[in-house]
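Asker: Below: a set of structures, written as structure tokens.
Please treat every number below as a calculation from the coordinates, not as lab data. All values derive from a computational prediction rather than experimental measurement. Cβ atoms are built from the backbone, for glycine too; each structure is taken alone.
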Structure I
Amino acid sequence: MPAFSLDPPQSAWCAELRALAAERLRPLAEKGEPGHVNRALVTELGQLGLLERLFTSGAVDLCLMRESLAYACTEAETALALQGLGAHPVHAHGTPAQRDRWLPRVADGTAIAAFALSEPAAGSDAAALELRAEAGASEPVAESDGGARWRLTGEKCWISNAPEADFYTVFARTTPGAGARGVTAFLVPADRPGLTGTGLDMLSPHPIGALSFDAVPVTADDVLGEVDRGFRVAMGTLNLFRPSVGAFAVGMAQAALDATLTHTAERDAFGGKLKDLQSVAHQVAEMALRTEAARLMVYAAATAYDEGAADVPKRAAMAKLLATETAQYVVDQAVQLHGARALRRGHLLEHLYREVRAPRIYEGASEVQRGIIAKELYATREAAQ
């Protein structure tokens, strides 16, 4: 069973990341417009070398980055994560031409990536995708014009960085009625004819939008991986990023816990400090217990991924599920212990309260994670018989 503990260089790096997030990234985040891509923030992430690490580091380092940035600047964390999510399929499955064109620009923060999987009627059920990739002749749209061609027709929804991304990793159905086996991943530049989008006004401040595909032309040069094997591209990406969603959640939980420790130690109440009330002290202990348990599960899952363990899908689902549910609990309790001040616009906990809800839904809702865990458990049982 993979175990995890930080070594001194990792601890020092996390402290450095927290300081960078507070001193260099948070001021840029505060200048951004909610609901829109903050290109200045993304560029700074590139200049700091953090975006390049998305392609040179393993799952543990990804989690360390996401937890550390989330602690001090959730906007910076999310900007980094979305670059990784949108570009990882290109890194892992792209052709040399695709990688050479896009990955250096993602790494230096000059190109915005997006992962376009969810649809209005196919969010958590990724195998039910309806965006159609219809075969047929089309004009050349790439420098190399060969192989099969398709036109993409349909809708995508709840896509982070849409409609402002420079390219999209798009999952479309190439074989009707084939479920997960008939999905293909495409790299689609944002300037393709027929591709339009609109922003959505969401609770969380990062950019989310909908995309419309009106016979958008793609060729074999745009395929990521193999035709009809795009579901593997999607699940491979999610198996890497689900534990790191948990790390994002742990970072938020730790920030809420630390704020609560300070508040309860300093706040006068009932002739003493809040921390002197047993009910308060026990609640803070419970918050710390759950946060640490979630952290250990996140890094155990990340370690398993880096070691190529067979049970990564189960561990990734467990890590995301426990950490996101834990963060929701910890932030909610922190708000309760702070009282009305935590509800004022601009308070750290008001910000975290809005941020913490979405991770329980995206990249597979909590219910989906429970389904994955159960499926993997029964499959292991059957294999052992």
Structure II
Amino acid sequence: MNTANRQQPAAAGGYFPLSVLCLSRSWGGLELNTVRFAEWMRQRGWPVEIITLPDSPIAVRAAELGLPVQVLRNPLKAVDLPAAGRLAGFLQKFNTRVLLVTRNGDLALAVLCKTLRRPALKLVYQQHMQLGIAKRGLLHTLRYRALDGWLSPLPGLAREVLEKTRLPAARLHVVPLGIEVDKFAHSGRTQAQARAALAVELPAGAVLLGLVGRFDENKGQLFVVEAFAALHQRHPNAHLLLVGESTRNIGDGYRHAVLAKIESLGLGHAVHVRGFTLQPEIAYQALDISVVASTNETYGMVTIEAMATGLPVVASAAGGTLSIVANGRTGLLFPVGDQHAFGAAVEQLIQQPTLAVKIGQQAQAEALATYSHHNQCAQTEKVLRALAAA
């Protein structure tokens, strides 16, 4: 083995400098998870810095948490040699041993930096999105083979990686993305207190459904409102809570369309809309049933958060949700876009409260056992330390 460029052994305790790259101006699940992961790793003793776009939501949130931030522009994308040089300078200054990339679009820059400027750098991709089309061509093969590790959050996504790329199987690891499960499972907050915190006033005996997530066509708020209209006619005690902001860089058009639909259907008294919150656990704790209506959710962090709260989940049978929700045991699945099946699933839980409680309990046990952020960090650490020792 060539040892000319090998870095020094890790510091005592196995903690060495780790940089996290995500050049995104959006603020969704990927970006939230990027900042959360960096903060969790810092809490465990890792020196961590985030490299992101200037004035991005990631940069703002990381600064609020006191995380070191380096800002970088990448206007030339895959061939941006100046940006690759600046990235290499950041890594050298921080003495970075491993660069973890959380956005697929940043892999080309990271590989360029490693290939031309930092050959001893260990490069790891933390997957958040599906691959889509096959990527077995020469360019993608060279890019992916420059990776030292690939962290896939679900077994199904890992299988897709092996099927659609030429990544060596030994570099692929299944590491579920985690949440701080105690925030959701053991808050000490009652349902009434959570509803009061959200200013949601309900009549006695009301059943509250809820969808938490940014307003986006793929998240399905419009579908849920339309399906809820029929459900509400049969169950006037049913109410709906929508929590989230408009998708960054897209505008408020979809959110306005949802609000207009609520108004046109005469549901203003039964549908409660609230903005984005850094405390989503309060929203879940206010609910009786959680709804996930995404057309193709890669992973489904909101599904896991609801499960950890102990809620029965009614979710569209698509994407990563199929790997997370066991139909009839930890939630109820319905075909994407099927309003009748959605209504039937919700109605089953309303009419059988004992079943709803049982499913919620089983869902919570699954979430606590599998999706704790401590598990994610521990499994990631194992991969990072093995790479550093190689």
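Asker: Given a computed value of 16.2 for mean count of other Cβ atoms within 10 Å over residues 66-73, which structure among I, II does it belong to?
Answerer: II
Asker: Which structure, out of I, II, was mean count of other Cβ atoms within 10 Å over residues 250-257 derived from, given a value of 14.5?
Answerer: Working through the options, I get structure II.
Asker: With helix-only ellipticity at 222 nm (-39500 (n - 2.57) for each DSSP H run of 4 or more, over all residues; to 500) coming out at -17000, pick the structure among I, II it was computed from.
Answerer: Computing helix-only ellipticity at 222 nm (-39500 (n - 2.57) for each DSSP H run of 4 or more, over all residues; to 500) on every structure in I, II gives -17000 only for I.
Asker: Comparing volume of the Cα convex hull per residue in Å³, for residues 186-225 alone across I, II, which is largest?
Answerer: With respect to volume of the Cα convex hull per residue in Å³, for residues 186-225 alone, the highest-scoring structure among I, II is II.
Asker: For which of the structures I, II does the calculation of FRET efficiency 1/(1 + (r/R0)^6) of positions 314 and 346 (r between Cβ atoms, R0 = 25 Å, to 0.05) return 0.05?
Answerer: Structure I accounts for this read-out.
Asker: Here's a follow-up. Given a computed value of 3.2 for distance in nm of label points 7 Å out along Cα→Cβ at positions 26 and 58, which structure among I, II does it belong to?
Answerer: Clearly, the read-out refers to I.
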